[in-house]
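Visitor: See the structures that follow.
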Structure I
Amino acid sequence: MDIDEYQIRARETAMYPNIDNNLNYTLIGLAGEVGEVMNIYKKMIRDHQGVMTEEMRTKLIDEMGDIHWCMAMAECEIKIKSSEVMKINLDKLRMRRESGTIHDIGRDKT
C-alpha cells in the first residue's frame, strides 16, 4: 500500500466530534500519540537500560501507526496528499544538504 492509498483508506475510519473543525482534533491527537511513543521510550530507558524488548517494539509500532493516522487526517483537513507533504519535505532537506545547512534542521533560514 502506498502512502496516498493509506490516507484514503484511513479517512474511511475517521469519526470526529465536530464535522466542521477537525484540524484541531487531528493535531491534538497527533500530540497525544507522540507523547505515548515517548512514554514507551522513557520506560525502555528507565526499566530496561535502553534495551528494547519485543513487547516495547510491538507497542511502538502500534503507536507509530496512530501517529501516521493522525498525520494523514491532518493532511486531509488541509487538503493535501500525504505524498505531496513527503515530497515537499524531501525537497527542503535536499536543498539544505546541498547548501551545507542540513545541521540546522528545524530553524527557519529565511
Structure II
Amino acid sequence: MDKYKNYNDLLIESLKKPKEAVAYLNAALEECKDGSAESQKLLLIAFKNVAFAQGGISRLANKTGLGRESLYKTLSQRGNPKLTTLTALISALGFDLKISLQPKR
C-alpha cells in the first residue's frame, strides 16, 4: 500500500460509504444556500464525486435512464441541471431529498 495517497483518492474512497456521501452532499448543499455561482459549482462537483464513488457515471446513467455524456455535462462546473435531473440523480444514488424548517434565529 502506498505510504501517501492523494486527497481525491481518499475522498472517493470515503464517499463509497453512504453515510459519508450523505454528509458530504449535505455540507455542499449548506454552502449552496448563498446562491452564488461558485457554491453551485461546488455542489455539482460534490455530486460528481459521489457518482464516481458509487460506481461511476456509466452506472448512474444506466440507473437514471439519462445519457452518460449528458450526465458528464450536467455534473461539470458549467452544468445547470433541471430539477428532474437532480432528483433522478439523488434517487439513483439511493438518497432522498427533504426540506426542513430553518432554526429560528
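Any read-out appearing in this document is the output of simple, stated calculations on the displayed coordinates, not a laboratory observation. What you see is a predicted model; the values in this text were computed from it and never measured. Cβ atoms are built from the backbone, for glycine too; each structure is taken alone.
Visitor: When mean count of other Cβ atoms within 10 Å over residues 54-61 is calculated, the result is 16.1; to which of the structures I, II does this value belong?
Guide: Details: I: 12.4; II: 16.1.
Computed on structure II.
Visitor: Also, quick follow-up: Between I, II, which one scores greatest on mean projected area of the Cα convex hull in nm²?
Guide: With respect to mean projected area of the Cα convex hull in nm², the highest-scoring structure among I, II is I.
Visitor: Turning to a different aspect of this structure: A value of 22 was derived for relative contact order in percent (Cα under 8 Å, 6 or more apart); which structure in I, II was it taken from? List each step's numbers first, then the result.
Guide: Values: I: 37; II: 22.
Label of the originating structure: II.
Visitor: While we're looking at this one, here's another question. To test your reading of the models, identify which of I, II gives -18500 for helix-only ellipticity at 222 nm (-39500 (n - 2.57) for each DSSP H run of 4 or more, over all residues; to 500) when calculated.
Guide: Numbers: I: -24500; II: -18500.
The read-out was computed on structure II.
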